[in-house]
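What follows is a set of structures to go through.
Just so it is clear, none of the values below were taken in a lab; they were calculated from the coordinates. These numbers come from a predicted model, not from an experiment. Cβ atoms are built from the backbone, for glycine too; each structure is taken alone.
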Structure P
Amino acid sequence: MCRCMHILCLLAAVATVGYPQGAPASQASGKPEVDFEMMTWPEIKQAIRDGKTTALVMNGGTEQRGPHNVNGGHTLMGKAVVMAVAEKLGNAIAAPVLPFSPFDTSPDLPGSIGILPATYVAVNEQVAEQLIKDGFKNVVIMVDHGGAFQDLAELAKRLDAKYSPQGVRVVFAGDVYRKASADIGKWLAENGYPEDGHAGMSDTSLMLYLGGDNGWVRKELVATALGDPPNRPGQQGDVKRVNNGVTGDARRATVAIGKRYFDMKVDYAIAQIHQLLGTK
């Protein structure tokens, strides 16, 4: 059991996905000055000496996203966002995006690869401590999904208490997902769009914006991307279900909405990181 756990942790820590990107200049460009996995060890060491002492750990995921969005959406979007955040912060390097999350798959809707919450937290803990050993003075844990959200917040607090006496900070910046998701949902409602949800309007728009013509979205299927209604308190069990992996209605997804959402996620992440670390 311990050996299997170790292997899972190792795989999650080092597994990467190809990241084809579209037009936005701030997305994952492979620039060696901010992309950990595209740098050599002397470049990492020199970057830290030059003041890039903050490591950003983004959690992506491999999860079905309806018939129209590719399964690696969380990882692809997370990579683009964390690269943009690293570039704009100026003192940060983006660690490899972790491609698994606490999510259980289903034979009815295959396409997800989930891991147990305890494994998920353990992977984040080991990655953070490895980055501290590398010489980073700040480790920022981030997410592109809501799984085990509070668990990561508690992990960051525990690691921060352990390492802060050594002048090292570990923080959890969750606004990039939770606050941004809530606020784009409000904006959509205020502007006459249908309710948002999994593989819905905001996610599909963001993937259209970032993926361009690189196949992140099956564009010919967006016009039919209507799914189950979002769950509401007190909702009856006889609500008609489509069961296609979509929650909400993504049929009016656009690149412009995707850009709005992307900018929101990046801005929220930067603001929270500055607040948590007490920087400008």
Structure Q
Amino acid sequence: MLTAGESVVDRERTIQAATPFLKWAGGKGQLLAQYEPFFPTEPVRRYFEPFVGSGAVFFYLQARGLFERAHLSEVNAELITCYLAVRDHVDDLIAALREHAREHAEGGAAHYYAVRAWDRAPDWADAPLVQHAARMIYLNKTCYNGLWRVNSRGHFNVPMGRYRRPDILNEGRLRAASRALQGVEAAVAGFGGVLERAEAGDFVYCDPPYVPLSATANFTSYSAAPFGEDEQRRLAEVFAGLDRKGCRVMLSNSDTPLVRQLYRAFRIETVSARRNINSMRHKRGAVSEVVVLNY
């Protein structure tokens, strides 16, 4: 629905300008140009993304008008809360982030660590949706490297980063994302649910936690639930199941022997990505990743 004074052209421009409102480890913004040849060329009725993360692929494909309806999901409840707040309560969210920005400017680390500790409180789960979302966005913009990491109890545990002027509130980006998310379903769900919901002709993009390139690179803690080899094998089974249903499926992962073995029956392409999250500076840089396709 158009807002007062908004033309169809204005709305289309706003949606085309929508980009991720969160920083996310492994985000796909830098890879969109390399992914372009792999995306379907014909419009599809429904788009599913069961590991939505920052939503870079979703925002990009929606601006292209690739799908009629989109279904986004994640096991990370805090992340889905952000999408729901941006979609349905953007004014209240902006107000909450404006307050965080003010308190961060005045209190710095004291405010950061106080907010980080909110999820230790016994009644945190009952806090308003906007409070959850504003906390996540605030921490995401001020923590070290924009890394979202939780411990086995689900508590966020990343230290504060060193930013002179963190971009805590980008009102234009939030409003553009809010308009782009209108009519989009966002739900807390495991990746297996997509096999039950997707139908022939739908497009499914999977961007799971990657198979680690080494023991020291083993980071899969976006949520309290682990994502190890067993989950990678189950995902490969879901991929094959979607293929049998007649869905078009695209998947990103690291270029490792396990990934190539799991998807050996499908088309495998490679892209080059720059990864900057590593405790050792000399191990940061360009790495090969795979794109698996069933078409």
Identity of the structure behind 1.45 (criterion: Cα Rg over 2.2 N^0.38 Å, for residues 211-250 alone, calculated), options P, Q
Q
As an exercise: helix-only ellipticity at 222 nm (-39500 (n - 2.57) for each DSSP H run of 4 or more, over all residues; to 500), calculated from one structure in P, Q, equals -11000. Which structure is it?
Q
For the read-out Kirkwood radius over Cα pairs in Å, for residues 147-186 alone, a value of 11.3 was computed from one structure; give its label from P, Q.
P
With percent of Cα pairs over 23 Å apart derived as 53, matching label from P, Q:
P
With distance in nm of label points 7 Å out along Cα→Cβ at positions 51 and 115 computed for every candidate in P, Q, 3.5 is reproduced by structure P
